[in-house]
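Below: a set of structures, written as structure tokens.
Bear in mind that the values in this text are calculations on the coordinates, not laboratory data. What you see is a predicted model; the values in this text were computed from it and never measured. Cβ atoms are built from the backbone, for glycine too; each structure is taken alone.
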Structure P
Amino acid sequence: MQQDQKDSSQQIASTIQGGLSLPDRSYYLTEDDRSQKLRDQYVEHVAKMFVLLGDTPEKASDEAKSVMAIETALAKGSMDRVELRDPAKRYHIMSKEDLEALSPDYDWQTYLKEVTIGEFSTLNVATPDYFKAMNAEIDAASLDSIKSYLRWHALRTAAPALSKPFVDENFNFFSATLQGQKEQTPRWKRCTRATDTALGEAVGQDWVKQYFPPDAKANMDKLVVALEQALGQDIQQLPWMSNATKVEAKAKLDAIRNKIGYPENWRDYSSLTVKRDDYLGNVERGQSFERARNYAKLGKPVDEKEWGMTPPTVNAYYSPSNNDINFPAGILQPPFFDNSKDPAVNCGGIGTVIGHEMTHGFDDQGSKYDPKGNVRPWFTAEDRAKFTERTDCEVKEYDGFKVAEGQNLNGKLTLGENTADNGGIRIAFQALEAALTQQGATAEPGYVDGKRDGYTAQQRFFITFGQLWCQNQTEQNARVLAKTDPHSTGEWRAKGTVRNFDEFGKAFGCKAGHAMMPVNSCRVW
């Protein structure tokens, strides 16, 4: 299910490309020694998994080659991640008959009956070319090859919940080889994560009671209001935007809904059976429960109070279709948020995250959605051209940031997140300056002669921001994320952002032209 881009109040059926095991289509198509070696390792892994399932080594080897051949064909027919970011390119309303015409050799009628998705006459086929490629592969591949492919995907999905040999081999390829991870995540953490995935709002109720007091929510509410005011001022001061577009932008900002901590209505899990001695069954029943819950939305009004993350999650998100920002209780703790700290720390921490999520409503994707969450052009043509000129600056800049030898960031893939990082830090800093003007830096507990622990409030803001993105990262993980993640790596989320913000250079006495205070920096918001 998805919200209709043209009427965000309604849920419609949709289908999109999939069926690949490697992180991105490029892993199948790039012709270099590193990529070829990884493909060979993947085929070896698939064969080992089939052997664990009971197949002979000879049969497993043939099956693994069949899997790779089918996935490669599907990868060729898949849209790349940059194109998928464009709402217009993934919106194609069709009838069921149109979908069947794209892939007539796939039995859609039986499939839709078996998944009990409910009745509908039209749906969004996000990636039509993929389904043409899928049909071509159904024609080209042997029945045995297709069976091997389907067996593999059932096995791959279940592997983390199977016995130790499957878990270990799954880790050896997808975590150790692909990501460079040295050791498996401790079992208790994996179990906790699985429980949160299946029963997140049940776990969340107890988590919130224990770790998220009412005063934390109240303080967060105040901080969000301060950031909204700062963004509103920022919009009014933009030199490149016309008054007509500023009016539209302010209307969208005023319409943003803030969801903080936890949902108003907790999810009912009474129909989900959990058995103490059946972990795989619990995982499968949890997935079935979620699918049924999702399918039940078809044709119904959108539940604006629903959350897309569980309360213990350390993350946040902006929904363009709902025009809301969501901050689970899990992120409202150190190092992001500390009820006992001064505004410099909280503005540099959770404040930049709030600003980031708000700015998503106005990045290259979000700016195509109106206050109601419908895709509608509300920029003037001239302002859109000026906006694109500024985002092109960010694309070129981030294209130049190196994450590993021979691997840079993809400025187009990360554009939305980079725009949000750069805009978010500006409005969070504005909120800090407003707070300091109102109460004075020296009035804050712990400040002596404008400093605390040897740093000004402005310096403490940037230090906190930098600490958010500290990370230990393997080279392999950096390479995977550079190809798949719309976020820049932690190093460049910190360094790439502050070098575009002169207030950072001023706070630490940098001179214009310094690496962290370039003369020609990029700015959108």
Structure Q
Amino acid sequence: MDIMPSLYRTNAFRVIGLPVEATPKDIRRKADMLRMSETLGTPAPQGRSPLPLDATATVDEVREALQRLRDPERRLVEEIFWFWPVEPGRSVDDPALTALAQGDFKEACAIWRDTDAGGIGLHNLAVLTHALALDHEQDATRESLTLSPTDRVNINKLWRQAFLDWNAAIREEGFWQRLTQRIHELDDPRLTSASAIKIRGDLPLALLSLSARLAVQAGEQQNTADGARHLAVIRNSGFDASTCVEALRVSLGSVRQRIQALCSTAETEADADPAHADRVTTRLLDQAAPLVSVIDFLPAGDPMRDGTHDQLALSALACQIPYGNKSGDWKGSLALLERVIGVAVSDSARDRIQRNIDIVTANLAHEREIGTCWFCANDKPDERSKFVVKMYGEVVHSGTRVTWRVLDVDVPRCRGCKRKHSTADSVATLAFLALAITGFSVCGAGNAEGAALGIGWVCFFGAFALFSMVKRSIYGGIKAIGAATAFPAVERRRKDGWAVGAKPPGVE
């Protein structure tokens, strides 16, 4: 049984103004009147309805209503969601229906509450409160109105009462007996006692699905207040939790399909243009976000909810991977993946994304390590200016024989730092040599006299001090060349047992 929020607005009996017990002859007469009005160009024929529409039905609306009544299965659904006479066969002079047509809701409700006509009163009360609640919802939607807090309170009261009344009617055997009696009266081979049994099983889900549609509709419009309101109506409906969840699943099917379509389109675009797949991934996550928030109407742990989350996350991952491989933009890839992992729910999906985060993080660290001059930590390194640290490792002593492996670790260096290192070494060396020579000369000229020897050693050690001062002055804040041995790649090799140098000490 599939019913829509327009259930009562388009109810065939309400549109054409016929009672639920209208005979085929009554329906044919309405059809003849419709054809005549079309010929004359006059308004469609209207009848007396217990709950008249605000606006006169159009010719097309009347025609569609008449068509539905020609289908016995559809007609039975239309009857269930309209008012029954308390006494079968007495629709025309039924006092409650007459009061309702005159707008006297209190009188109609009083009659239905006092009647002992086997569930008919309960059914009619349920239809009335349900119809009024939906009419208010439809009015707000049609006129694009934002419900005030007072309006929400009043409509919520109608919803609560509607579900209370429907629960009471469904539990009342007299209601189902009357429905079975109507099936016999319609006397159509397509309707059997099994039809009543099926409707009995389907009705709770149908009622909840209608409210679920309203919740989903509000969610898609990012109307969080009304979305939450309809979810509360469902949770407080009095029906079992499993039926409430199933109603949401049914209504969310189209939302999930839209997310699946977004995923499929994004993956195709990412494969076709991996260099710009970052934009594709971002667009996918942005477009799917409001839809996922609607899917989240389902409780955490629900297979449909969690499966949709994981599908979106893995689809976004499938878009990011070719982008990262193509562009080498590990910083951008990491930002995307950190967003993607927040979408995933299952451990397997999160683990898969985390593995990619670890890979991208390592790539980013490596990029930062070799992509910036180690000595100034600012400029882009130059391949021809790199400094090479020689290392040895895996030393094996076999008798008098020693074997080892060697490797070169490239330390990134920019041209400016190489120039400073070279200049500092040259100038400092010259200064050192000058002072050292002076010192030794003084020592030699002094014929071992104490004063001369002292002056010589002062010059010699001053050479070392001057050597260091000159180098620091020329470096201008960059790391000294010796800092190359502190480069992370060198440190990692040290941790693995390697040492700086071309060969082990003591080896010729």
Structure R
Amino acid sequence: MLPVLLILAAVVLAASVLNYLLIVMGNTVTRAREMAVRKCYGAMPKSIFGITVSETLAHIIMALALAGALVYACKGSIETLLSAPVTDLFTNSGVLVLVGLLAVVFIISALLPGKIYNAVPVTTAFRGFTENRRRWKLVLLAVQFVFVSFLVCLLLIVNRQYSELVNFDLGYEYDRLAIINVSQTKGQERHAMVTELNKMAEIEAWTQVTYPMYDNASGNNIVDPETGEELFNAHDLYMAGANYLDMTGVKIKQGRGFNAHSDSLREMMVSPDFARKLKNEKGWNDVIGRKILVTEHSRVYTNLFTIVGIYDNFHASTALDDDDRPTMMFYADPYDSYISYFLLKFHDLTTDNMQAVQRRLQRLYPNKTIIVDSYQRQLNANYDAVKNFRSSVSIAGLCALLIALLGLIGYVNDEMQRRSKEIAIRKVNGASTRDVLRLMLSGILVMAVPATVVGAALAGMVADKWLEEFSVKADMSLWLFVLGTVAVLAVVAATVIADAYKTANGNPVKYLKDE
């Protein structure tokens, strides 16, 4: 994900520099006479460069001040996105990177304008300056539109991927589940909590587990009790209550579930994949009633565990993990040292109900912190990295769009001013306001359409590489790219029309009275 974040930073930085150059080119017409007059009074090229350097330096200082204010104002959001303190940005390496970027921006923003202004002929002081550099402006705008289209299309894909993750079917029900970490209470300390939970009207059922299903639990090896050979490794869900599967809507395919005696009888339940593995390894067509050894659980080779049931397959861990190992679980009562969480199934899972339960449990343990949280929220926290990345792309896209629109507005203003007499003559000859707007819009769209298509194609390439990090991938539908490019073009068209309307609808006499 880091390479993509670096690309985002480079895109926003490049868009800013290009827009600065676009503004400089737009000012060439208005500042040409000033530079020519300075040359008449003996200004050398280094003097012109001195002007652009001082202006660029002033702009960078103001930009740094504004950036510092924004970082301070948005400190909380930045730390959430980075998952680190803001101060980490200003370590030795961070400062060196910042200084290096500022140096590159300074050189480009100072030297190129100086070169442009030094190219202004001295005769400009005595006649009109007609050079408009329209082609160069369009090239700079086109590159910015590539950036905007790239970020918008990438945002649509990232948003779709995030939705794919949070809506992924894990194979069990958790919409009414809440979770409590009870690891801070041990043994009979939990007796008061168990008694209180049984009395709460808000709770339909509750159970105990070592880890929630979304946790990336470790594995243990299955050992043949006859030969001592390790057969395969299984995803160990560890301990659970007798009603665990019933609460989560996982059906038992064969055999039975746990009961209060399952712990002392050393019973276990397994997934169909587990049973299939045993069939392949041992030739057992029916694994119910079979006894096996499980590393970590079987302290000695006489501690055999009996398989009493097979439950439906479900996706252990999260949508980020493609662990395809078979799963197994064991029974433990609520007071067992292996139990770290209680799962609560509410009749109606609301914030008020969770807070009510939390307050009642907190009164039992005034010296401990009891938190009742939604299972869904805890599960989705595993996808926070993708969520934060989506926020980063959104911010980068918004910045690039605003920068590009500022450049577009400046370009349209320059063009309308430069072509005001042409537009007036067209209107005198019968052209309507719509005709004038169509003329301006077509000149922009000829450049904007291919630019947005290129941006969308680049977004597809980057997104395809980024999606390789996930086992569950969103479909990169062509319509996402069409939607992204159309959205960018719609904003561009609306901006051009809004900015050019005043001149296009103006009185032509106003622009021809000096002729």
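Taking distance in nm of label points 7 Å out along Cα→Cβ at positions 186 and 362 as the measure, the highest value among P, Q, R is held by Q.
Which one of P, Q, R has volume of the Cα convex hull per residue in Å³, as calculated from the coordinates, equal to 216?
Considering all the candidates, the number was obtained from R.
Can you spot which of P, Q, R the value -22500 was calculated from, given it is helix-only ellipticity at 222 nm (-39500 (n - 2.57) for each DSSP H run of 4 or more, over all residues; to 500)? Of the options listed, only Q reproduces it.
A value of 9 for relative contact order in percent (Cα under 8 Å, 6 or more apart), calculated from one of P, Q, R, originates in structure Q.
Kindly point out which one of P, Q, R the value 0.9 was derived from, the read-out being distance in nm of label points 7 Å out along Cα→Cβ at positions 330 and 370.
Q
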